[in-house]
Structure I
Amino acid sequence: MCNSVFKISFLSFFACFCVFNANAYEYNNGRYGMKFTGYGSAGVIELDFENPVFVGDWLVRSQINYAVAANNTIGLVYAIDELAIYQDNAARDSFIFMENTNLGRIELGLTDSIATKLGVGLPDVGGLRINDNPLFYNKIKPSGAIISNTTLSSGRYDMRANFVSTPTRPVQYGFSIAGLSSKYNYAADLGIKYRRPEGKTKTAFSFGASFIDSPENFQTDIYTPSVTADWRAQLSTGLNLQYNSWVWGLSGRIIYDENSIGMVSSDGVIAGTGISYDLLNYTISGTYLFSQTGIWDDMPNYTAHTQVLSFRYKYSENVNGWISTGFSAGSPFVSAGLKLNF
């Protein structure tokens, strides 16, 4: 075990600094502004503690904005990440926006729904993307469909309009509408987030709801089959409580398809919980995820349990190293790498 962790740490250290060497860039000149942000993570994962394979994740986001008047801004956002490339998409985000600091923000283009953007996930300090289609499912293939994300998703790469209120108040809310797709008639989303960052115990809570009318061969989760049904409804919720250096999280999601067609179901439930503790430059976290598909209809169901224990050392504000170990789809794994934020 110790030899495996040492070998993984050395390989990930080498891979990360060979591949990722970037600095954040921000430019402002009067009414104009430009910003580039993102992250890169590189490492290896060992399935059954043998035969290490490369595992990596990255995201680059660019924004250009122009202040048309006091408190009013227009802009353009383009982002690309590893997950978009994995799904053969040319962008994670590609949209224009209009923002009023007193009222909120309108987005129009290819982007996540507002329920996704306002969702609260689970505390995790590893580099395996626990809250967004975890990377280990790419390497450890489950024997059935898995709902991998507790945060609601109704189609990341679809044309939609989002409205979201300003984040300066404790309660932030928004809604989305999408209808320019050949794979459904329309999709509507609602998202609410409550934050209380003051006091000894800090709180964040989210609620999301989604309705998709007449989905046809439409896939919202990459580890479940595409759905064809009369309609799809989803609910999700998340809670984070922080007390001093402790953070505890609870999150869940329900997916229901009305009169779905197919031999394998893509709806069901996912629930998870996690806890983390931070001490100086060191942080440890534990995460548990439970997924079950095929529970609403007379179809084969599949249940999956995932446990992940992660450790992170923060070398600097932008560079950290991580080690994760656990069980996924009944298989043990260990993984390690380095992450660069910029």
Structure II
Amino acid sequence: MIETASLRFHKVKHCGLYKQLGRKAEFGSFKEIVENVKNWSSHSNRLVHNTCTYEVSADADMDFLETYLVSAKHESSTGDYVFATWNRTHNSGDSVYGLDPSTAVDSVSKGALHKGNLPAKSIPGYASYFWLIPSSNTIATITFGVPRTGMKPFAYWLESFIRAESRYVRFDKEDKFLGYAAGTSAPNPDLHPRFERSLHRNLPKRDIIIKYRSHITGVVRRINLTRTKAAHLTVLEKLGSLMGVSSQTSNQIDVPLTYELKYTPSEADLDAIIKAYEGDSSTSNWEDVGFKFPASNAFGANQIEWLSKSYAKGQASIDVAWVVPGQLLDMQVLLNTLTKRRSELVALFAS
């Protein structure tokens, strides 16, 4: 089946265990950690419910819930991987799918996904897909018509994996944490897990925005209010009230909003806007910041230059197979397709 995939590319800056303020990893690299995840996921027929690498407490200040690893595939000819995660959401209606947590990683079948009237132990949520390219320290998020990339929970999941599940973690016989080590070296308790990434940049577009800042006449913001973020629920309820729908209904939908501020940002403002956009790994394919320029200008700017176009991304029609249509992909088919189209797709961020 041919589907339109949206890809957004992230450059991995740090991945491993570091000294405080250290710039170079003491243990681990992106390639080693990803390989570690793959081996860990397939060890002893690991079940999905044993793959969340962190805990979510009732008072945790987080805008996502648990994240589980559903699939991890590797292509030896390229060194690439594809991962699928399942992101828990609040159960919010008959349209929500739930995943059977007793399913083994890489063995999720159609029967393991349920829609509506979910069994008590099932995990309501949605899948996210990641193409990991260690040879260029790159991760691509892959979406199919939905705005949520799942990058923020995945980044947290991966850093938590380094902290608690990586092959460098050492415990004593009573499961007391000793530190981190490689081989037979003594454990070092003063190292810190770190996973940091930034969006691959499209420099020409970025330079237009920065160089001609003084010509900007307004800033346009597009956001996607979603019920998965607690901070958005009150806004969704207020919108629902204004439109005459119940709070229960308003909590079952995501709402895209666009608003505009008519002003010329200072250098400091522009820098802050760009840094905030780059730093928010939860930003969806739809969410964006646009800068308005005069319709007629001598420097080649579009009337609205969207910040998202300053970063490497693209769309491609690719051949996929669904375990359940629109809910979970067959990851081996996805990996095969990406491998066949690799040169073309890598050029989206390498150019």
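Coordinate-derived values only; no laboratory data. None of these values were measured; they are calculated from a predicted model.
One of I, II was used to calculate relative contact order in percent (Cα under 8 Å, 6 or more apart), giving 17; which? Walk me through the numbers before you get to the answer.
Values: I: 17; II: 22.
The read-out comes from structure I.
Among the shown structures I, II, from which was the value -7500 of helix-only ellipticity at 222 nm (-39500 (n - 2.57) for each DSSP H run of 4 or more, over all residues; to 500) calculated? Structure of origin is II.
One of I, II was used to compute semi-axes √(5λ) of the Cα gyration tensor in Å, and the answer was 30, 28, 20. Which one was it? Here the read-out was taken from I.
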